[in-house]
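Once you scroll down, you'll see the structures, which are given as structure tokens.
All of the numbers you see were taken from the coordinates with simple rules; none came from a lab. Everything quoted here is computed from the prediction, not taken from an experiment. Cβ atoms are built from the backbone, for glycine too; each structure is taken alone.
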Structure 1
Amino acid sequence: MARKEELARIWDRTLDYLYNQRPAFERDGGKGYKPGLETSIAVGRMYHEPFNRYRTIHIAGTNGKGSTAHLLASCLQKCGYRVGLFTSPHFVDFRERIRVNGKKVSRKFVVNWVAEYQKKAIEGIDPSFFELTSTMAFDYFAQRNVNVAVIETGLGGRLDSTNIITPDLSIITNIGLEHQQFLGNTIEEIASEKAGIIKHGVPVVVGNAKDSVRTIIARYARRQYAEIKFAQDTPEVLDAQMVDGKLRLKTASFGTIDDELTGDFQIENANTVLTAIGMLKRMKYRIKEEAIREGFATVVESTGLMGRWMKLGTDPLTICDSAHNVASMTVATNQLKKETYDKLHMVMGFMADKDIDGILNLLPKKATYYFTQAQSSRALPVKKLKTIASKHGLEGNIYNNVMEALQAAQQAALPRDLIYIGGSMYVLAELFKAMEEDGKIET
């Protein structure tokens, strides 16, 4: 018991160093955002640029990049590759960010790696949380001898900490307004930042881009002599229907696929992934149709993906989703309109740096709201949320945390109702943590 308690203390000290001693956007907002690649390059050199020891696939975009990354990783695993996966943020456990074939990085590795870094840290190099943890992931993948790593950007693209790799393939899922204080005030400026992941001569797949955004990305690709393929132009997904709780996809090249991720927005993600897989096949990746079907059908089990139109219960139907900006909430509310229920209960909380008015303007007025907030300094205070929501015709009560809000919704809901929980990945993180403590889920 004493040994276990000591290990727990060491783990807590390690996390404290990562979370509280390093500037972190997820905690500090703008103060934790460090644009530029100089520090990432310097820390990468300290570890002999481990990302050059295996193949990589780089994914940026406003929405869908997490689902895209997990789907692609799952498919490559089923094709027989040893696959690293780096995503953010995590929901419950820091180790969710760094996986090999779906298995989370060990606590021992994280503790030892951080201790080693503290010893070898060079004066004048002061990495942020994301700069440090992305290098940790790169080094872990090298030590675990992965064949390929799927790397999701954190924020933006051009100046993102992960943009020191030269991948086999770049993927941009889509472009919407987000993080304007860092990426630009217009969708065109944001598109330019996201397009910054495109490397010289490296092919790029774009999931969905229209008008000026399409023009900007295509122009950037031409300048980089990079082949570009817009997935929307020659869709791999020809038809999609819900069958037995899965999204059944009729595809052009891979037969019929049952996608474990549901919701209409997953059709676009699937189309992007299948287009990317077609490009990888041309690059002589070992791609098998049956393995792709298995990858889609088992993505949650294979990679640990959570929080994407995720069903938590029935009678009443209870769904949580990670939509947290105008673009993703537009898709989520459209999906809600397709659900069948008697009454809608919305458990909602947001980060203060989002376009709150834009999001609230999308939410259904014919619903009962349970306003809450994540336990984060970036969270929009729940009293302020209620005031703003009232101006948009959204009425409800306030609750100190997501579980109080959910319990109130569960008490009020009847079996044919629907409960939706969302607005922020941090709200979902606290929900999942509480559910894990109760033994209802495992992260």
Structure 2
Amino acid sequence: METPLTKNIIKGKTIDLKIYEKSGGYQGLRKAMSKNPEDITSIVKESGLKGRGGAGFNTGQKWSFVPMGKDAPKEKYLIANADEMEPGTFKDRLLLEGDPHQLIEGMIIASYAIQASNAFIFMRWTYQNSADQIRKAIAEAHEAGYLGRNILNTGFDLDIHLHVSAGRYICGEETALLNALEGKRAIPRSKPPFPQVSGLFGKPTIVNNVETLCNLPHIIDKGKEWYKSLSITDEGGTKLYGVSGRVKKPGCWELPLGTTMREIIEEHAGGMLDGYKFRGALPGGASTDFLIEEHMDTVMDYSSAMKAGSRLGTGTLVILDDKTCPVGFVHNLEKFFAHESCGWCTPCRDGLPWVEKVLNAIENGEGVEKDMKILEFHTSYLSPGHTYCALAPGAMEPLQSALKYFREDFMKHINEKRCPWRNNYA
């Protein structure tokens, strides 16, 4: 099984430029520079690469919305979203700290495809080691002639800048990220116009996830058909899958896109810890719907996860076991989302704190039956199309699925006026 994204990664070490080049690094860039920018976009589009940040939109198609040609704005921007704040997600950190030149090369290729002259890495402030490794990689790339003016004697110029964010979950939303990068309050923008046409400082801008960009050197170097062949399904490539929770070997693995949830949990994560049973999992980080035992053989690609009633999201599974209170589990998530609301729209600003308070009351034995209707109302009231961005709708996904699959647990709290799992945490 080929693992292009992680083939160089050794636990506790960072690959420098020399080792990266010996493993074939920057060969994809050299091939890219021999092609027209539009050809790069077509190859990426036809490879089937979907955004690995959660949305799953075709990467090449996203690039195709950027104005090109002699009448296009001269100033364009590429941004790598490294603001990895989705609870339960840690895949990008693996790439940033283990093989930073892979990201740099991918960013140069993407910048060349859209003809951007400046690129930014927007990084979560807590990723201090990641920031150190990226700074070193940028300096090495400059010294080797991969960044700066007249890259590889092609006439193409590019500088990459690291921006260490003050940090809020809302910055994962690309337009809020753009506002933060401009020094403004991190709130989402109205769309249209979309960033591809009017983004950073009003110029055409592409925002891609770290894992998405790291795929590019391999696609250009080995071809779109090779990339599609890595996947088990018709959605191309590999995926970084992670597992956290009470499993024997929590971690992150690069596997063919389309690996089943059962294989990820039972084979790669080693199964549940002795004495614990699987009850459910959030398959793509905290803002996805629960999948339960009946979904264990679900293929973990974008379309299949959606058919099962959830989303692949970031591909990092958060496990719920039989000795963890599902009400407390969801309450913890909603407390996070309520805290991270930017406050820009009323449903999110006021609705999420209300949801958190209701869940807190239920968890502490103070809930009443009508609280269930309040929670159900909010899953509809904060659904897509009712808020300014996807933060609140994402926050409702674990709640709405918990009400569906673990309703008896909620009612047990209300009827018994206590949390039945409280003794498990003593």
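Kindly point out which one of 1, 2 the value 17.8 was derived from, the read-out being Kirkwood radius over Cα pairs in Å, for residues 246-405 alone. It traces back to 1. If you line up 1, 2 by mean count of other Cβ atoms within 10 Å over residues 150-157, the top spot, with the largest value, goes to 1. The greatest value of FRET efficiency 1/(1 + (r/R0)^6) of positions 38 and 374 (r between Cβ atoms, R0 = 25 Å, to 0.05) among structures 1, 2 is that of 1.
Computing distance in nm of label points 7 Å out along Cα→Cβ at positions 238 and 350 gives 4.2 for which of 1, 2? Derived from the structure labelled 1.
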